[in-house]
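A short reminder: the numbers here are calculations on the coordinates, not readings from a lab. In this text, all values refer to a predicted model and were calculated from it rather than measured experimentally. Cβ atoms are built from the backbone, for glycine too; each structure is taken alone.
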Structure P
Amino acid sequence: MTLRWKYGAPRTVFISGSSSGIGRDMARRLAAEGAHIALFNRSAAEAVLAELRAAARSPQQRFHAYRADVAQPASIDAAVRQAVADLGAPELAINSAGVLNAQPFDEATAQDFERVIDVNLKGSRHFAAAVLPHMQARSHLVFIASLAAYTGNFAYTAYCASKFGVRGLAEALRYELKFKDIDVSLCCPGEIMTPMVEQEKRHQHPVSAALKAFAGSARLEDAVPALLRGIARREFDIVDGPRPALTAFLSRHAPRLSRRVGDLIAARAMRAIPETRR
């Protein structure tokens, strides 16, 4: 993978939610770009650290892991301050921590909903608040959102609400940070086959699956390089392929058409479900 960095490859990168999936794959690829990397996860990340050491461009690169929960502002703030003391201020900070809930609205509890908001939306705020006091001009803050930041889906009320919120956060924060010469990016990939998504698919509602199929699924090894290319160019809106890009375009610029197509897909999928399973 060849990345053309607008201001050169970042020397120090902070990544939350890097124990698996998008965050973990990004960390490995950024290690190959020569970065020192700090990982922030709720659990230990020894296996990830071993991967980073194996992928490193130079033996002088340093990698540290910190236990932190982005849903708890004091937790992530303390971990970030320690990482700055250990590695220096981040030139690139990526919030990739996130959780899913794909239950229909009438089956999910208030606590289910709040957990998704706490991690995905509030966690994005808490991560940004922790790293920004340490970031200098020409630094870069990245939020990993989802195509769900642009379009709804059956049984994804909490997830879509959280990701629409992350999009609003990034849009507004972009204006503020422009005056500090700090860039903001919002990555909105379609479905990527991460361990979290694979687990979700075992219990996914057929209507949800049918609507997701419109934008298609991607492998980590294809999607993450596409996202990193957009990050390297300092783009704001970043998607990972033509089908997700089409879905986002329709949702933003032809919302009535997008909803009409979605209604047809959902109705067809619902008709295929036996009456006893609906």
Structure Q
Amino acid sequence: MKLFYFTLFDSLGYFAALSPVIVGALASDYVGRLNIALEGLILAGAFTAAALGARFGLAAGYLGAMAAAGILAWLADKFSQKSGADSFVVGLGLNMAFPAFASILSLVIFNTKGVMPLGHLLSGRLLPGVEPGSSFFSVFNLRYSDYASIASMLALAMIMQCTAFGRRAIALGMKEDAVLMAGLQPGSIRSRALLLSGLAGGAAGASLVASVGAWVPNMSAGRGWIALVAVYLGGRQLFGSLLAGFIFAFLLALATRAQSFLALPTDILMAIPYFLTAISMAFGPAFSKKNY
């Protein structure tokens, strides 16, 4: 039972940083332009949180991370619209360019290209002194940054599900002509949806920095791609996408804990969740009545 509690605790922590990115991916999918650049945006948010947080504190770093990633996503979308460039290619370019860009900035700001410890940015836990995973209630002894990340996810979800803008974004993805007939500008709606997607990536990046108390190169660790897969597996619905993300987080946590009692190479255990996800993507359409 204790193993289950620890696994659930680990999965909640992983899911906390992943959840806003899933909603951000869903927001971009609603308007028909899935944000491929989420991986780079998470890194942009993480580095901004580390750089600003090191000087002005965690709160400033968190807000700066969201602003930086949001503006970056908005600019990338505007560039695609104005130049006619394929948004998919622009997003891939951002994913490939930012790790190198962050390495250069890290050398300038932190005087290192590697890991930069920032212990004063490490977020505290909700219940200090309680061992995480020791009981069912201690499973929820996450860091404050994890709860901030979940709050960001809920706020973004409310915007997309319960506001006029959210309904217009969904309508745009379903039938752009109807949006034009209503006198609305599809480009403006799309840009704002991509801006929200960037804000989500920034929130996730800041949460990662606060959860480890350091800047770590490539610390996004595929979360942007996982969020895109979760949207696909969740049927492009909010609850289904979040559920798919949590299942992946649980499998990853289980693979991590399994290293203590299974005599298998670590690389194989850590690859299992990704392998199962790939299988789901490959064979999912064959068992679905909906054409994605």
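Can you spot which of P, Q the value 3.3 was calculated from, given it is distance in nm of label points 7 Å out along Cα→Cβ at positions 144 and 192?
So the calculation was done on Q.
Matching task: 2.5 is the computed value of distance in nm of label points 7 Å out along Cα→Cβ at positions 8 and 40. Pick the structure from P, Q.
P
Using relative contact order in percent (Cα under 8 Å, 6 or more apart), single out the structure from P, Q with the greatest value.
Q
18.2 is what came out when Kirkwood radius over Cα pairs in Å, for residues 56-175 alone was calculated for one structure; which of P, Q is it?
Q
For helix-only ellipticity at 222 nm (-39500 (n - 2.57) for each DSSP H run of 4 or more, over all residues; to 500), the calculated result is -15000, so let me know which of P, Q that is.
Here the read-out was taken from P.
Out of P, Q, choose the structure whose coordinates give volume of the Cα convex hull per residue in Å³, for residues 160-207 alone equal to 66 when calculated.
Q
Between P, Q, which one scores greatest on distance in nm of label points 7 Å out along Cα→Cβ at positions 32 and 216?
Q
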